[in-house]
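Visitor: Listed below are the structures to be examined.
A short reminder: the numbers here are calculations on the coordinates, not readings from a lab. Predicted, not measured: the structure shown is a model, and the values here were computed from it. Cβ atoms are built from the backbone, for glycine too; each structure is taken alone.
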Structure 1
Amino acid sequence: MTNNNNPLLQTWDTPFGVPPFRDIEEDHFMPAFHAAMELHCQEIAVIADQQAAPTFENTIEALEKSGDTLSRVSAAFFNLSAAHTNEALQDIQVQVSPLLSRHYSTISLNATLFARIEALTEADLDLSAEQARVLERYHTGNIRAGAKLKGDDRDRIAAISERLAEIGTQFAQNMLADESDWEMVLEEGDLDGLPDFLRAQAANEAMARGHDGKFVITLSRSSIEPFLMSSARRDLRERAFTAWAKRGDNDDANDNKAVIAETMALRAEKAKLLGFANFADFRLDDQMAKEPARARDLLLQVWAPAKKIAASEKKKLQDMAQDDGENFDIAPWDWRYYAEKVRKAEFDIDASDVKPYLQLDQMIDAAFDTATKLFGLQFRSVDDVPTYHPDIQVWEVLDDKGDHLGLFMGDYFARSSKRSGAWMTGFREQENLTGRVRPIVCNVCNFAKGADGQPTLLSFDDARTLFHEFGHALHGLMSDVTYPTISGTNVARDYVELPSQLFEHWLSEPQILTQFALHHETGEPMPQDLLDRLQAAENFNQGFTTVEFVASALVDMELHLRDDFTDFDIGTAEQEILADIGMPAEIIMRHRSPHFGHIFAGDGYAAGYYSYMWSEVMDADAFQAFEETGDIFDKEIATRLKTEIYSSGGRQDPADAFRAFRGRDPKAEALLRKRGLDAV
């Protein structure tokens, strides 16, 4: 094979310019990466070594146009490696991750190129606000990558970045192996308490894994969480929960503790090279929070009332267990089971009441309808687009004028080739620099697929996840900026969750549920009585939910505030931090460190898991703007939301963007009220 017939390196003559998945084979990737990196190096050399004095056009715009082939190849590969991987792709990822790190370090540390960028920051240029923002992003990004370092320090920071790329990949692959390999095979006699939907789901999984006539629970969240909520077998709950909690922590080939120790030491060294006391200081210096103390203050403001509510929740659970004739103390594997019993007793509602009304296809339509009412978008199903898996659905998205806005893909079902969790990704970013380039956006989830001929039913948390990720998708789809660097979700980490978490609010509104929450057998809408009870229970178990999240965020922050990792052991460190904050014994972190992919499978959320709560302050306040009008689809506010938040990408400082939408800074009171913590 030559590069001339490598489909990754050809013009993608496919509908909407999606990657030619039907033609791509694993052995196309490494040659494509090498060719694309070589081409990118040539483009950078032309920019850096030109004799003309630096201008915004011949330097920054030229940089923005460079590397297009590498971006396309990378998008195709890394989306596959996360959502539909195999042994060959994993081997390639191990090889290519350090190569890409080295490639981008070479560009960031190119002294001639940086001199041109810095000269532009010192010149008196007549730039638009957007151009000034892009220049600032390039200058800041290069400095944070080490452009001002000298001699051995420059070599060392490049080596650190390369090694972090290697072990971040190792962490992710270990986590995937632990999650996909584990299964709990059950017999008919082991199913006491399991609702019909979970029995059918477990039977379907067993058949797929070669255990015909039996039932299988996996570590997919859509499998294990309903099992923990419903199984009357405490021994099986403990077995499943322990496996869930110990992913990456089993002292075997997939163990991540040594990976974490090396990661933390390298991050601390990197921060010190760049003039920061620790990695948390380095990371937050370029975020909305600016400094760790502000993020910690927010988390601790929520922590105390959350623990108090969780303690009252635990008492109710303990009383319920005693009423059942049990004399044990509530343990982590008991919480969800007895919480469901309490929910049933207090609100006459449980998951099996709600799930028949939450069909996946209907919830997709609900998300689309919400976007239509808010922004005038239209969604047209298309079936001639090549995809990387037959389950993927594709829609063309049209704007309020009926013009093509972008392409949206939905990859919704769990499978062993997909890492856990849910995320938004893209195969092409919006930009207007090289023409009207429209985005290709994909939502990836892990919902348990319905058996043949049966609809896929979601829990309410699943439906919320769908809305959350679609909020991210809208942020990418509706982007309307000139430059790729500030397109769509290329914003501060503690701002990027605003559009996604804000969109979740509409799911709980009666106008949405009464129209789209339809029983999968009868087609009848959710009864008003059930809807009322569902809304009444909206903040049920909120102490538990908040504690498990905030504990994870505080552990993340405290770990990255350390500057010495001599003889570091993550298990000991994690327990010390949890003891210091008074972690309740019957609740564990939402993500224990050995499988905390947000912060160790790459550094996307490292010292940044607090971002979800930082953004939640803004999303709660932003939705209140609609509530204050009495119309959750108020046209004036929706227009402002589109202009200042969803379509503006990173063209301005995120604090300025929020002020432009809301007219003021966000107030934390809305967050406390949303979580039911305001009265504590």
Structure 2
Amino acid sequence: MIFLGAIYISDKKAFKKRAEELRRQVNYHNYRYHVLDSPEISDDEYDVLIRELEAIESQHPELITPDSPTQRIGAEPSEAFQPVRHRSKMLSLANAFSRDELNDFFNRINMRLASVAYLAEGRDNEPSDIMRKFADSSIPELGAEEVELVCELKIDGVAVSLVYENGVYESGATRGDGEVGEDITANIKTIQSLPLRLLHDTPPETLEVRGEAYLSKEQFKQMNEEREEEGQALFANPRNAAAGSLRQLNPRVTAGRSLDIFIYGLGSISGVSFSNHWETLEFLRKAGLRVSAYSKKVNTMEEAYAYCEEWRERRHTLPFDIDGVVIKVNSFKHQEILGITSKSPRWAIAYKFPAEQQTTVLRDIELNVGRTGAVTPTAVLDPVVVAGSTVSRATLHNEDEIKRKDIRIGDTVIIQKAGDVIPEIVAPIVSKRTGKEREFVMPATCPVCGGDVVRPEGEAVARCVNINCPAVIFEHVQHFASRGAMDIDGLGESVARQLLDKSLIRDVADIYYLTKEELLIIEHFADKAADNLFSAIEVSKERPLARLLFALGIRHVGAHVAEVLAEYFGSVAALSRASHEELTGIDEIGPKIAESIVDFFGEERNTQVIEKLRRAGVKMEQAVVARPEQRFAGQTFVFTGTMSKLTRSEAEAIVKSMGAKASSSVSKKTAYVVAGEEAGSKYAKAKSLGVKILTEEEFMGLING
């Protein structure tokens, strides 16, 4: 008998029942949080449910199901993406770039529907009269009243196709060529807002839906900032970043990117029918899928164009990128009449917003020093309005990028916002050069402390190597106190600057030794502000270990890698003793990350800061999550035929939880082939290679010890 949550559980049936209830609760609260943005419980209460479910599944891996919330990043890294044929073709959309082109689209709709209406009245012997009658203004106006349209924001992301079988998420694929895409099932599964089980009590047997996976503007900005500090190439825009994230061979990398998704339509469905597109959106929303709340039904082209213009103006207020509006004929009967071409439907069109670029003058190039010492050139510009906001500065990334684009101080340049988020210089206008422009040269010394600036071999970013550089310390304090790290509310840029300037702190550990009297020295701080910050500092001592590891600012250790390290080592002390070999033996920890961790803990100044944090009472450890016995570590299982007690996915999940790999092909390295009824070629190959073959009963006996 063991104690879980608020109940005692003593038998397997009770375990199974409790696990099913926990999955139902967690899936429901995921829906409330990620889809409705209206949570009913706190994060701590949610974590209690997850931990209880993890504990049950850890002790009884045979109870793990594919739709369990614990399995979102449970898949092994893939060696390649397998081709997947879509159940129904994924069509592309024709584009319109002006009001005239939208009117042409609407006129074509009316012409075809009016023609069919005339033919239905037995007037098929007067096709020329039909066209002449349609030219009369009364006919298009009549059509405009009868043809209902649905307007939807065109998310600038990656189109995907998802399949649910009996309400359970089964597979996900990229668009590909419209007929065959790539299998990204495990990567799509990491998206928190995607339900692994639909909310319907009686879901359709098969449901294929279409959606757009994307990165929010904030997540894109954060990702590029981290990549820039690490000397990696930056993503050009959120769409490219989303595409790259979905094509990661390791699902854990995708999980760390915090993708999101909107579902915008059906591919195919069994057992349920609808009369129009709007009904399908309502059905999908009630099923727990994330459907955009910005969609709107309209009855005329004027209303549709007004919607387009409204969102062209308001696009910058959204937390994600859009590059236009999709307009669809609502009625499925009308869609069927209108038909499709070889590439796109005649009943839908994408109205694309014009690209927003401006020209301005680059007055100077300043250097900023980040928390890892990265020295980043920044363009100082004559202020100009781009994509709805005034831009006076733009990142230039690194010296190589400046040379590649041949950007010079004094140039007139074209500027845009990459993905409507980060201002960037597209190119200089060479024809406007006067000869007074100056080429940029990266200095050999830090602009803040005068220390050496060094560019490591093979990296694009130059760095200040002085660990006591005031700019590095300031950025480190900002990072340490940020929301994703120790989340010290009230310790913003201005306060951090004053604390350093007044010598109240010299490193991040000193934050925990501040007194209320010292905080009152800060400009504009009264008793309440000092009390609030003092309390926030105290509360932050209890942040989870992963947050502390991320806050320490170890190079290449982002939020996700910090979670992996915290889960594996359980304490800062254990991590500090880890060797390069031990670190690279952990899934997702490569040589570059391992080297950075070893170097970090090998620096005496860093260990002194950690010791000061420990003495101040900052939480330095966590309980290591109990894992199932890894009895099959390094072994490979292959399942073939039909099993009666488990699905193939459930069987694969069990052996993976016990350290094994599940493969779809038999080789000499295969440890076991589990053969169900009607086993085929894999069974024969296993026999020819002398691989151990198990019946389902023998397999159950093996995993149960």
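Visitor: For mean count of other Cβ atoms within 10 Å over residues 153-160, which of the structures 1, 2 scores highest? Mind showing how you got there, number by number?
Guide: Values: 1: 16.8; 2: 23.2.
When mean count of other Cβ atoms within 10 Å over residues 153-160 is computed for each of 1, 2, structure 2 gives the biggest number.
Visitor: Tell me which structure, out of 1, 2, gives 1.51 once Cα Rg over 2.2 N^0.38 Å, for residues 105-264 alone is calculated. Numbers along the way, then the final one.
Guide: Details: 1: 1.70; 2: 1.51.
This figure was derived from 2.
Visitor: I have 0.10 for FRET efficiency 1/(1 + (r/R0)^6) of positions 425 and 489 (r between Cβ atoms, R0 = 25 Å, to 0.05), calculated from one of the structures 1, 2. Which structure is it?
Guide: On the way: 1: 1.00; 2: 0.10.
That value comes from structure 2.
Visitor: Moving on to the next point. 29.4 is what came out when Kirkwood radius over Cα pairs in Å was calculated for one structure; which of 1, 2 is it?
Guide: Details: 1: 26.4; 2: 29.4.
Matching structure: 2.
Visitor: If you don't mind, another one. Work out which structure the value 1.5 belongs to, where distance in nm of label points 7 Å out along Cα→Cβ at positions 193 and 217 was derived from one of 1, 2.
Guide: Details: 1: 0.8; 2: 1.5.
Matching structure: 2.
Visitor: The value 21.2 for mean count of other Cβ atoms within 10 Å over residues 345-352 was derived from one model only; which of 1, 2 is it?
Guide: Values: 1: 16.8; 2: 21.2.
Derived from 2, not from the others.
Visitor: Comparing relative contact order in percent (Cα under 8 Å, 6 or more apart) across structures 1, 2, which is largest? Don't skip to the answer; put the middle values down first.
Guide: Details: 1: 16; 2: 10.
Evaluating relative contact order in percent (Cα under 8 Å, 6 or more apart) on every structure, the highest lands on 1.
Visitor: Rg/Rh (Cα atoms, Kirkwood Rh), for residues 433-648 alone computed as 1.10: which structure among 1, 2?
Guide: On the way: 1: 1.01; 2: 1.10.
Source structure: 2.
Visitor: Given -17500 as the derived value for helix-only ellipticity at 222 nm (-39500 (n - 2.57) for each DSSP H run of 4 or more, over all residues; to 500), which of the supplied structures 1, 2 does it correspond to? Kindly include the intermediate steps, with their values, before the conclusion.
Guide: Values: 1: -17500; 2: -11000.
Computing helix-only ellipticity at 222 nm (-39500 (n - 2.57) for each DSSP H run of 4 or more, over all residues; to 500) on every structure in 1, 2 gives -17500 only for 1.
Visitor: Continuing with this model, one more query. Thinking of 1, 2, which structure, once mean count of other Cβ atoms within 10 Å over residues 49-56 is computed, gives back 19.2?
Guide: Values: 1: 12.6; 2: 19.2.
Working through the options, I get structure 2.
Visitor: A value of 3.6 was computed for distance in nm of label points 7 Å out along Cα→Cβ at positions 97 and 225; which of 1, 2 is the source structure?
Guide: Values: 1: 2.6; 2: 3.6.
Corresponding structure: 2.
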